[in-house]
Structure P
Amino acid sequence: MKLSSSRSTLAYLSSASALFFAHPAQAQTVLDASAVGDDIIVTANRTAQKASDVAASVEVITGERLDSTASNSFVDQIKKTASLDVIQYPNGLAGISLRGLRPDFEFTINPRTLVLVDGRPSGSSSFTTVSPESIERVEVLKGPASALYGASAIGGVVNIITKHSKGQIGGKASIGYGSFDTLRADLATGGSISDRTDFDLGIGYVNQFDDFSAGNGEKRPNSDFRRLSGKLRFGADLADIVRADISVDGADLHNNAPGPLSFNPQSRSANHTWRFGGDGRIEITPQDHDVLLLGYASKEMYKDYEVPVSSPRYQSSQTVTRYYGAQLQDSWKVLTPLTLTYGFDWQRVEADRLSFNADGSRKAPYSPNETRTTKALFAEAVLSLIDNRLILTAGGRNDWITARSLDTPLKTNFTPGAAKFSVFSPRGGIVFKINNNLRLHGTVGRAFVPAQAVQLAGETEEFAGAQRRLTTGNPDLKPERNTSWDLGAGYAGRWLAADVTYFHSDTDDKIESVIVSETPTLRQSSYVNADTSKIRGIEGQISIDAGQAAGLPADRFLLVSSITHILKAKENLPAGLTAIRNVADWKANVSLTISDGNALSATATVRYNGGRYDTDNSQGKIFTSGRGGVFEYDDATVVDLSARWKVTQHDQLRAEISNLFGVNYYEKADYAMPGRSFSVRYSRSF
């Protein structure tokens, strides 16, 4: 059985896609509407580079594009503007993935796509806690990046770059109201306090007081939420070559979740997520060097609640995740054509878990407490030859990791332990500029995800009748290793920029639980490196200033699109070859912005998700007609509209329609997403 279809709007997407695929040889690596030239600087190599010099495939989503996207959260913004896969529960957890990997949506310290804020770990296990008010742009680096960033960068890296304002202090404040009795307010301000000091402040508040309605019009009870988030940065030029910045950010979310549609009675829940973190950094820029010293820390507390129909709600579990880390790096211009970026990273991650009964008493959590400590050395060289027409990149990183499973209160069937191992991750890249507009690019590299501490060390015991079941960690367990390569071609002109890239990715040593021996009285199991996965695909980006092509001023008629087609996404499990779950065979985003260059502008955003496979966990197995097992989602196309009217130089009115056609769709089966909604907003700039 397939889920509800929404092909009626696919024609809009198909016409935009045709523009791209009509010229498959024209491409440029990065691109957003503002990137028609070569003025975007990215951090794909942990240092600033021009887009045309970057060998990897990168999407850059500007803050303006994020802001013009109809949304109430960062996860809604990023899924509508970047070509990635997502698992998202209404008012709950959300996770993303790149290049055909299954999204990580549970609380894990070992995701397969790494999320950073200004180059350091975000400290957030769910995108719902990211504050959108302070974002300058988002850089989505695709492909293995463990050579620079270490664990978890198999699919790539999402780096959220926040605002660093200088000059006259200014900003914008807004307030709005919309469907489902939703109130929204935000403030963003920043600038120079003196000749040497500056700051940025962003605060956002959203409160949906009423329950939302799904695309089929059905009201989803217990689906209200509220979010308060913000970020504060203060910076100072201590000397001509010394710069210091300190920042803090956080979020407080209270979400009610309606639960699966199929459950009768309904299995409602709620969650409260609180996160606070920050960093301090010093940048020293003597001649030919750019030295960065960075320290960071964060704490996130996630509380999950059960909401029974006929009894009071109660807290069922709690997870506290802490990140501590330091980075020291230098980007050294050794010679005119050679730059070497090298450094040291240290990180400690802690995860503590509690579980509760309905009466408030404690019980043993499912997973034990754990820590992971990492020390790493990295270096990468960029060599520019033939008058900057040939750019070669090569480097690697070695991580020394200690994983520990800890003594966990009430978990009496578990014995803690520890394991140590090291991983080397190389990477190389090439860019060849055929002329000022055309370029070829490619990368090859390895990345890894370490095993969980309980898989490496520890012992769990349980009983099933007369049988004792003993699970023992395997200290010789290898990290999951991914080897990827890609090849692309690019074009960048006055009003057109585009890129098309083919990628090839193999993951080995995937971790699987196995039974070592079994008798009627004893079953012994452990973990082994057994599984593999193979992913192939094509991704493309295009940015067109159609107005400029027709002789109009810039930014009058802008089209930005990113498309990914997965040719193969298979896992070789002990049960046989199977499709990777929750990965769409086609996914695409198209944003079309029209402006009169003065007071009026409007943006239409189209997001298309093709077929995806998942396991039918619904009550009654409704997606497989009672059979259970694997099923395929139907495709879904969701259209949003946003219109802005600049009433005066400082005052703006904005109207938005999310899910214009009221599509009944899912980001995770059995959890319907909100249907059509409207909102209006007033903004005042200063």
Structure Q
Amino acid sequence: MPRAANLEDIEILFDGGYFPSTPTLAPDEYQRSIRRGSNVWLRSGSKMDVARGLLETSSQNVGARIFAADIQRATIAGGLVGSRLPYAGLQRYQHACLLFLSELTSQQVYLNEAAPAGVVTSTTAGRLRVSIPNGSGGYDTFDAGFAKPVLQSSDVTVLTAGAGIFGQRAMAGKIGVAIAPWRSKTNAVGPLSEIIYNNIQPTGSSLIRIDPPNAVSGQDGWIYAGSRWRDESGLMKVVRYVYLTPRGTFTATNGSPSITLGVNTFFTQDLRRGDQITIDGGSYEVGDFVAEADITLTSNFTGVTGAGKTMTINTMAANWYDNELTINLETEVFRPPRAAGLISYAGLILIWGCRGESSNSATGPAIFPLLKSNPEHVGFTPIITASGSDLVNVLGADGPLYLMTTTGLEVASFTGDPNEPYKVRIIAEPGFKAATNGCLYKDYYYGYNNKPLRTRARENIDVEFAKPVWEDMKLWDSTRVIVCVDPDNDAILFIYDDGASTTVIPFLAQLNMWSPPINFSARIIDTQVVNGKLYVTYLSGGVYRVNQWEGGAGIGGTRYAAAQYSNSKLRRGRVKNLAFVGKAGTLRVYAATPDAAVPDVSNAGAAAVSFNLSDTDKVEPENWTNIEAKALALRVDFTSDDGKLDKLTVGVLPRSERR
């Protein structure tokens, strides 16, 4: 058909984003937006393309929770608690160890969907655990931190002898000793025992021996602590680090006091004169040192001659001068309390949700930082929510901490003042119902507390940004809402699991607009960005599996976008043709006529006319028509997984040119 000379081309633009809440006949400012759509992404320049589906990374049933362990995906087994996620947390520590907890007990932890042996949550709900590489490809796992050891006066013995026997240190005055449990692989030092003081008379060299109690699971050493001479202030310093099993192996010869041919031994560091040790079940005392690989005992070895032997220290001995003590030991050191989660923040590991009202509480109002100089332990002073309400989640990057509580959103900022190290203030109400109700992205906090909101430090709460989609979200149950980051699309995803299927409405952060919903037939339960990619745990058929977001082919289902009804430019003439550039299957035209209900653009059958397109990536031939209406809307349906819209133009013949 020949083109009319005065035919005016009007490009259909979607640079107002997804705006389903506008009136059916939208005012002019809303007409450059999407009224309805499904399973497509809006792009810059009013372009769009089909959303891709999920890619399952493993068929392993890994449980509901997912976390980032540096570049590995970490998941914790166990299902939902009622309709919410179980409280849990996991962080990689020192690039090797794992710190983790869960309110679900004795649950397997997976790394990239593989189950490392022995890496399971504690038998106590909310108890922090540590998994340490054992050098054989696996991990050794323990409840984090240590309880205070018990040291009795009868466990401490003072020996005095002639000059030279113990190193010529004639210790004098009241001198205190104490011990603290030690885990060498993380350098975790537990609380100090009570200090045992002895008044030592300088009759010659002196030696203080300590018989420690039995070590607990995961403990491989002790810190032998001492005071300065005549110092009863309670200040304790490190005298020596004691390995329960000194490092390396050696050769012992029957009938000889010599321990020789040490392999990877550090005898001058790991042993002291007067230590009482066990070799092959026999008890001996350390005498003199020849070298790092050679020492002598105070008696002959009575066991079988052989190499590759090891020893254990039963009684640890030491003497010292005041100027040899340099490292102070903290006295306010405690095993971490039960918690609901943990995060990494400002070089620290924080555990949150502590101090619940009862021993059965899954969460509480307190946050404790693990001591930077003493991992696996906390200090005396926590951060407490300003409201006193229990924490649901804690989020932090480079700025303040955002505290999501059951009654509101709070911000904790650090002052640098040792007398008032932090301040907490309430910035929004009501509260949150799930740990997944918020996320941080480029200095902004995005959340959902019965409605979408965003804010950043020292700014007001913004709920207006969600005005376009409020009608789509207002009935969402907060316990089933996830707010997360999609790095590849520079988007914040508002995800709703209705108990059977999932709706995702993306907010395009760079474009500052919303994209149409993306729909899934099963349930997205949890999300995490790992190594720059978004992953989700997907519940289908009672099985939790990890999937990569948009890692698969086209998402399937209905894939379309429909424009708002236009009653401005289009109403002044008759639509004669439509031109499409991209790859789509169908182009539909909806006409609103006087005294008739406005057709629903989500109903494909309500279109006044439909044009079949080639579904190939090209400039389509013009489709000719002859439609006059009060207002018109256009809809593009995509058939292929790689469908897209690059440009859509309507040719209008002005009224003066009708024919």
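Read-outs throughout are calculated quantities, based only on the coordinates presented, and are distinct from any laboratory measurement. All of these numbers come straight from a predicted model, not from anything done at the bench. Cβ atoms are built from the backbone, for glycine too; each structure is taken alone.
Once mean count of other Cβ atoms within 10 Å over residues 330-337 is calculated for every structure in P, Q, which label goes with the largest value?
Largest calculated value belongs to Q.
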Problem set entry | FRET efficiency 1/(1 + (r/R0)^6) of positions 218 and 378 (r between Cβ atoms, R0 = 25 Å, to 0.05) - highest-scoring structure of P, Q | Q
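A value of 87, 52, 38 was derived for Cα extents along the principal axes in Å, for residues 258-553 alone; which structure in P, Q was it taken from?
On the way: P: 74, 46, 41; Q: 87, 52, 38.
Derived from the structure labelled Q.
With volume of the Cα convex hull per residue in Å³ as the yardstick, tell me which of P, Q scores highest. Could you put the intermediate results ahead of the total?
On the way: P: 155; Q: 187.
Result for volume of the Cα convex hull per residue in Å³ over P, Q: largest is Q.
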Problem set entry | At a computed 3.3 (distance in nm of label points 7 Å out along Cα→Cβ at positions 50 and 186), which of P, Q | P
Exercise. Ranked by distance in nm of label points 7 Å out along Cα→Cβ at positions 178 and 234, which of P, Q sits at the highest value?
Worked result: P
Exercise. Out of P, Q, which structure matches 24.6 when mean count of other Cβ atoms within 10 Å over residues 122-129 is calculated?
Worked result: P
